[in-house]
Structure 1
Amino acid sequence: MDQITKIDEIVFKENLYPRTGVSYITVGNYAQKMKAGVTFPPIILGNLGSELILVDGYHRLLATERIKEEYIKAEIIQYNNETDLFKDAVKYNSAHGLALTSSDNVKILATLQDMKFSPLEIGELLKATPERVDLYKSRIIRKPNGSRVFLKSPIARLLEKGHITEEEACNIDQSTLKVQTVKDLMVQIVAILDGDGYPWGVPDMRALGVEVYQLLGRSVNINDVS
């Protein structure tokens with residue numbers, strides 16, 4: 001059933017959500033459209049125990065918060081366990097919105113394995129051939145302490161070719177790893193700022209934004225731009 005839900009009552013659990021990151025460009029675009037009166041489909045929440053857990057619609061939720069709304073329309077589904085909730089989260093996020101990335105699929109695979117899904121069920125949920133599933137598996141390695149590391153494609157390729165060891169792969173900071181040109185990066189920054197999608201409310205992101213502003217002011221004279 002659909003109902004109007006207070007945003008601060010919604011619980012986001014990273015381990016039960018298929019996506020590995022947030023597209024702030026998408027959040028900004030959604031926020032602009034919401035301001036213009038565009039109606040979005042309800043997000044999906046799972047009623048599990050005493051919690052309302054986000055199943056689908058993270059970008060819509062963040063965009064609604066961005067425009068300072070306290071309530072959002074949501075479809076509520078009753079669940080008896082986390083396994084069924086995560087299974088639906090994969091299905092819904094695969095069906096619409098932003099396409100799931102390879103990194104998302106690696107995370108999904110690892111979670112489904114932990115939940116004891118069969119190889120057949122995993123292939124069906126990922127909509128992937130056995131060869132593709134094996135490729136995702138190759139991007140999951142473990143640190144000496146047993147914790148898992150999900151490798152991004154460039155690092156996985158280096159490991160596969162023997163250019164680095166698993167230990168070296170584990171020690172690489174992948175959080176800043178982006179395969180793009182400087183122009184691609186600047187285009188994305190412009191799109192985020194133009195769409196009011198920059199997360200100024202996050203202290204670390206605000207500090208980085210101010211630092212970029214100061215560096216640009218030091219490096220570029222606006223009168224030099226024709």
Structure 2
Amino acid sequence: MFLLLSIAFGYSIYISNSDLFYHIFTRGQTKWVNRSSTRGALEVSLHCLTILLIGWYILKNRGYTLDDLNLQFSWSQLGYAFLLYYLILIFSHLISSITKVVDPFFYDIITNQITTKGTENLLSIILILLLDPIQEELFLNGYLFKRLENSQPRVIILISLAIRVSYHTYQGWNSLFFTLPFGLVLTLYYSRYKKLWPVILAHVINNFFAHFYYYTHN
């Protein structure tokens with residue numbers, strides 16, 4: 001399990017935390033810019049595809065099937081995906097609102113900490129919108145819950161959340177506003193219903209609107 005998760009997320013965790021530590025120890029400021037480009041998006045997409053191919057090769061050799069990962073699809077799952085997405089928005093907004101009331105200074109730091117600038121072309125956006133959610137949710141939910149099926153669900157949920165947050169540290173404290181509720185909603189849903197496509201599609205929908213927001217506000 002450690003080997004497969006290291007293959008799936010080890011490099012992303014390293015890059016994410018390197019960016020965070022670089023900001024903390026060399027820039028000495030509370031705001032930085034995440035820049036994305038067509039080349040960068042294509043590199044990430046290729047990275048995700050490579051991980052999916054290697055990961056599936058390992059899983060298949062260990063006797064896993066697509067049914068083990070709960071990848072059965074039906075069109076009704078698209079509706080559940082939108083529902084999950086709106087639950088994530090509500091949960092994130094609630095956390096944001098509470099933080100703003102309890103500690104306005106900390107809220108201001110979080111919301112103004114990072115600016116995102118994107119220049120990807122359409123093809124690179126489509127590829128990353130599709131491949132990144134499949135790769136992440138396949139391992140953080142499909143594989144992890146199957147591999148640890150004899151463990152307590154709350155233990156699996158905590159492991160999944162810890163891994164997810166660990167490669168989103170490049171977002172700074174802002175990850176607390178979104179990555180935690182995002183991961184919690186998706187993982188709780190999967191823990192209860194064992195359907196992976198609604199989770200993947202909710203992730204795709206979220207990424208689509210995130211890209212749309214950045215391109216219309218920059």
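None of the figures in this text is laboratory data; all of them are computed from the coordinates on show. All values derive from a computational prediction rather than experimental measurement. Cβ atoms are built from the backbone, for glycine too; each structure is taken alone.
If we compute distance in nm of label points 7 Å out along Cα→Cβ at positions 104 and 128 for structures 1, 2, which one ends up with the highest value?
That would be structure 2.
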| Who wins on relative contact order in percent (Cα under 8 Å, 6 or more apart) among 1, 2, i.e. which is largest? | 2
| remark: From the coordinates of one of 1, 2, helix-only ellipticity at 222 nm (-39500 (n - 2.57) for each DSSP H run of 4 or more, over all residues; to 500) came out at -24000; that one is structure 2
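Give the label, chosen from 1, 2, of the structure having the highest value of Cα Rg over 2.2 N^0.38 Å, for residues 48-95 alone.
Working: 1: 1.25; 2: 1.66.
Sorting by Cα Rg over 2.2 N^0.38 Å, for residues 48-95 alone in descending order puts 2 first.
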| note | Comparing Rg/Rh (Cα atoms, Kirkwood Rh) across structures 1, 2, the largest value goes to 1
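Here mean count of other Cβ atoms within 10 Å over residues 56-63 has been calculated and equals 11.9, so which of 1, 2 was it run on?
Clearly, the read-out refers to 2.
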| query | Ranked by FRET efficiency 1/(1 + (r/R0)^6) of positions 16 and 160 (r between Cβ atoms, R0 = 25 Å, to 0.05), which of 1, 2 sits at the highest value? | reply | 2
